[in-house]
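We did not get these values from a lab; they are worked out from the coordinates using the rules stated. It should be emphasised that the depicted structure is a prediction, and the values quoted were computed from it without experimental measurement. Cβ atoms are built from the backbone, for glycine too; each structure is taken alone.
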Structure P
Amino acid sequence: MATASEHPPLHVAIIMDGNGRWARSRGLPRTAGHKFGVDALKRTVKGAAQAGVGTLTVFGFSTENWRRPGAEVSELMRLMKSYVDADLERLIREGVRIKIIGRRAGLSPDILGVIEQAEGRTAHNDRFLLQVAFNYGGQADIADAARTLAHQAKDGTLDPAAITEEVFKGALSTGGVSPDLIVRTSGERRISNFLLWEAAYAELVFQDVLWPDYGPDHLKAAVAEFRSRERRYGALGPDSARAAS
């Protein structure tokens, strides 16, 4: 069997779910779950390369998360700033490039400053790509892309007849770059408005572990499950193709 190093690096996306339940089971406030969730992210990023992952996209904060209590939202914002402040120099040394996807309109100046600093200072790194979906929703991203293309068509800079799938995905905040594998933790079995366009042919793996307990071994297990599957992209698999011939 081929080892992780013999395969091309994977793009894995993770829905980091279960912080609240992890905290509640320990009699802690939800914010404590988010804090330990940041530690899980650090472990996972550090061990991703050994699992055969070259790009990791994580669902950090959704457009729907603004509906949560104000204190929890404030803590999530604080944790993002804290993560960048504490780990940016190490990520730079380790060749990690950071990209933030999602809406930036309406974010506070201090959060925008953190985003610009993280992206700017890691822009030339090429060993590993860490994408953080922040103020992101799959439906919102599709709507924003459609709005952008509609304005271009209205302005006469884009012929509507030229809008293909390739053109449309280029207007998404991800650039339409699709993950090979989407993982959700905590035992839930849904993708919750994450990478809706990009998930078209991604493999899905659901793991029964709460996010604060996650680490490199769990990621390796998800990748091993991915490697065991046959990806067809709408075509027949080898056995079906032989039977049809």
Structure Q
Amino acid sequence: MLGAYCLKWRKASESERPEPYLVFSSNGHAISSYHSDSEFAAIMDEGSCIHADGQSVVSFSRWFHATHIPERAATTDMIHDLPERFQQNLRHYLLGGKEEVVHEAARILGAQHERMEVVGVRNGYFRSEDEDELCEQISASGADVLWVGMGKPAEQKFCLRNRNKLKVPVIITCGGCYNYVTGHYPRAPMWMQNAGLEWVFRLMDDPKKLFWRYALTNPHSVFCAWRYRKSRRG
């Protein structure tokens, strides 16, 4: 769907092109932040598509809602799936992360996927006053898909601030995705991913950074999902 949208957007005249299609991710952290930060909630509501980046979101839909999300759509998989499942070449711009990481991610992705052309790379360390120039560079690159990896809520705020400046069909926020591409962050074994325990693996890998985040947001996200549940009987 995203690939077809890019082609349709490119074929339209400039006056007929809609705003970029914003793809935001949701997980336990996002659910907790949504219900504790009104600014973040308003930003998330502007997304064109919110996908279940965390297995917890899939589980919540099964436990508390009549409509079930069939499976997790992890951004770390999506960045590989998009060039493989769409049969035409798409041009990608990678924004965010550390300089050496994002450049290495671009090299790896370009080598792994024949139909993935990386037309631009920029680290995530820039000043707000540089954003106009950055948006011009991204638009001039001819990218079909802009990946924004700066972590929540910075990446969502960037997208909303610059939505009208970016001449790009699709924008996808991707958090620390580049670090997984390069191997700086290891992926959990598949059985842990399927069981919804990838967060446990991440916590064990970096407890200093993630302990309090998970200790606070995981219980809160469960409470929020239960509080706003809808009947499984409809």
Legend entry - Label whose coordinates, when FRET efficiency 1/(1 + (r/R0)^6) of positions 25 and 121 (r between Cβ atoms, R0 = 25 Å, to 0.05) is calculated, return 0.10 (choices P, Q): P
Inset, instruction - Have a look at P, Q and say which one yields 3.3 for distance in nm of label points 7 Å out along Cα→Cβ at positions 33 and 49, as calculated. - result: P
Inset, instruction - Using Cα Rg over 2.2 N^0.38 Å, for residues 65-192 alone, single out the structure from P, Q with the greatest value. - result: P
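Taking mean count of other Cβ atoms within 10 Å over residues 105-112 as the quantity of interest, name the structure among P, Q where it is greatest. Before the final figure, lay out the partial values.
Numbers: P: 11.8; Q: 16.6.
When mean count of other Cβ atoms within 10 Å over residues 105-112 is calculated for P, Q, structure Q comes out on top.
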Legend entry - Which of P, Q leads on volume of the Cα convex hull per residue in Å³, for residues 9-136 alone, largest value: Q
